[in-house]
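Some structures to go through are shown next.
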Structure I
Amino acid sequence: MQRIIVFDLDGTLLSGDSFIRFLVGLMKIRPARLYRVLLLPFAIFVFACNLRDNSWLKSVFLHAILGGLRQSELESYINNFVHTLIGKQLRPIALRRLKDHQKNGDYLILASASPDIYVAPFGKELGFDEMICTRLRKRKNRYTGEFIDENCYGRVKLERLDQSLGHTNIDVAYSDHDADLPLLLAAKTAVAVSPNAKLARFASKHGIVVENWEAT
């Protein structure tokens, strides 16, 4: 049977975040929508005060910047964005590890809280067998800024994997962030990739493998 290998995206395969970079790039090609972001600092303040959660903040940003746009209007930008991520943010060590798993015939899943609008083509470009991510709602082919279901973050990511696979029999999971502890703890082998401070502490106490993918 194929081994099930799960990679996180931001901070794991990629050096840093892709979501804000995506939104900033979109604003650059759609400067007429600048007025839509005027209230975003207030949303950030509300989130910083722990009055709303990460999922709410993400949806507010998506509604402001992406809401109302057709997918057909974004195809060129998304294509360029994906190739920029691969050319500039994809970690060389991550790419080598990915290719090793492909040579072994493993079943590769890209699991990310980032939105399907670019995670799906990114994963397809790199040869992943399946992409599990935050799915964005469209009405009449226009993005609304809403999620189809829950933000694919934390425990939800593991639940989505379970729904897709029919089990949580994961052989190897790679992630940089403590939000993915449910995923890492479910895997037979968990790898903390250049982990954040909380995940590094947890890995040290519980014997999770730590790897530095910062180097080239």
Structure II
Amino acid sequence: MIDLEPFGLTLRLAACTTLVLLAVSLPLAAWLAFTKSKLRPMVAALVSMPLVLPPSVLGFYFLTVFSPGGAIGGFLDRFLDIRLVFTFSGLVVASVLYGLPFMVQPIQSGLASLPAHLSEASYILGKGRGTTFFKVLLPNIRPSMLTAVVLTFAHVIGEFGVVLMIGGSIPAQTRVASIAVYDAVEALNYHDADVYAGILFAASFLILFTLYWINGKKTVFVRL
């Protein structure tokens, strides 16, 4: 009998990570798209690091910094009663860090591609920066927003190295679907591994197919 609990945990992790990343990435992507600061290349490089950094490296640093024996982890544990290692909360934090470029880069590219006259016309009409950003710019990059959200969600579903290093395989807490595949293979239970892998494969394909199908439609730009 296949245990479906890892899939529920995976969806919860993907949803939480995507929501947190969306809130974090909007201002960061806007800054990267429009700033002329000399710090931009350094910040862009840091945001993109998870694309080339092995998951084990990020997991190792996370364990070092946030374990109860570390300075930050010890402080969180003793004074705030917060533990991020081998907990679901830790998986969310790690997934946010590891998934940052998948959310930031599509939004950044979309904002950078918009014509400057959109913002200028909005300001001339008396709209502030916040209103211009949320009511004018974001509606005009809906395909980029959708791409960012879907890719982030799908990426979290497929995460393995980071969640294994940080969360291990604790049932109902950190044993997500990708870890369930690994556990089944280790136990030589290839039937369960095949089922888990097949469900992940089908879900990933369906998510990406839906993304490309929707983005393949004609984009309607919001006019001022």
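Figure out for me which of the structures I, II the number 28 belongs to, where relative contact order in percent (Cα under 8 Å, 6 or more apart) was derived from the coordinates.
Label of the originating structure: II.
Comparing I, II, where is distance in nm of label points 7 Å out along Cα→Cβ at positions 108 and 204 highest?
Of structures I, II, the maximum of distance in nm of label points 7 Å out along Cα→Cβ at positions 108 and 204 occurs in I.
Consider the structures I, II: one of them gives -13500 for helix-only ellipticity at 222 nm (-39500 (n - 2.57) for each DSSP H run of 4 or more, over all residues; to 500) as calculated from the coordinates. Say which.
I
State the single structure among I, II that was used to calculate distance in nm of label points 7 Å out along Cα→Cβ at positions 20 and 52, giving 2.6.
II
Comparing distance in nm of label points 7 Å out along Cα→Cβ at positions 4 and 76 across I, II, which is largest?
Structure I comes out on top.
Kindly point out which one of I, II the value 15.0 was derived from, the read-out being mean projected area of the Cα convex hull in nm².
Attributed to the structure labelled II.
The value 1.43 for Cα Rg over 2.2 N^0.38 Å, for residues 84-155 alone was derived from one model only; which of I, II is it? Kindly include the intermediate steps, with their values, before the conclusion.
Values: I: 1.25; II: 1.43.
Only one of I, II returns 1.43 for Cα Rg over 2.2 N^0.38 Å, for residues 84-155 alone, namely II.
Supply the structure label, taken from I, II, corresponding to FRET efficiency 1/(1 + (r/R0)^6) of positions 132 and 172 (r between Cβ atoms, R0 = 30 Å, to 0.05) with the calculated value 0.10.
The read-out comes from structure II.
No lab work stands behind these numbers, since they all come straight from the coordinates. Please read these numbers as outputs of a predicted model, since none were measured by experiment. Cβ atoms are built from the backbone, for glycine too; each structure is taken alone.
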